Structure P
């Protein structure tokens, strides 16, 4: 079976607790996804997060030296600075 990106999918059968299956169904429905899509996205996010932890020693040394509020939105600030620079 091909997915939306045109690559082939394989089937995987899992045995899970009924309560966990119910949770997965609710979460997937809330996101408007099938359980397969929801689990696929979750696993991709886990892999991405794992790879983001692999910072170079120089970046690790710099990480956290600038204090910011917990509600600081980096993406909004980046967009604001780009607009300031290029407009």
Structure Q
């Protein structure tokens, strides 16, 4: 039994390109803007919200990386000295 064709707007991104987007999103350190840039190079016009929707389908979640302080060797030696003085 086949379903009858339904009315409604057809998807902007065809299933083959959706698979390619999902594959790019699963790479390490990928992001929606990076995927959009590669899509634009390939000539695919997909909006940010479309790529984000596909990312949500793959159960990806947004993560904001924690910023680490830039410590030079002098800073590290100074904090070690302070810890010894304060007995942390």
* With helix-only ellipticity at 222 nm (-39500 (n - 2.57) for each DSSP H run of 4 or more, over all residues; to 500) derived as -16000, matching label from P, Q -> Q
* Comparison of P, Q by distance in nm of label points 7 Å out along Cα→Cβ at positions 30 and 78 - largest value held by -> Q
* Asked: Of the structures labelled P, Q, which one yields 19.5, 55 when Rg and Dmax of the Cα atoms in Å is computed from its coordinates?
  -> P
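Rule-based calculations on the coordinates, nothing more; no lab input. If you're wondering where the values come from, they're calculated on a predicted model, not measured in any experiment. Cβ atoms are built from the backbone, for glycine too; each structure is taken alone.
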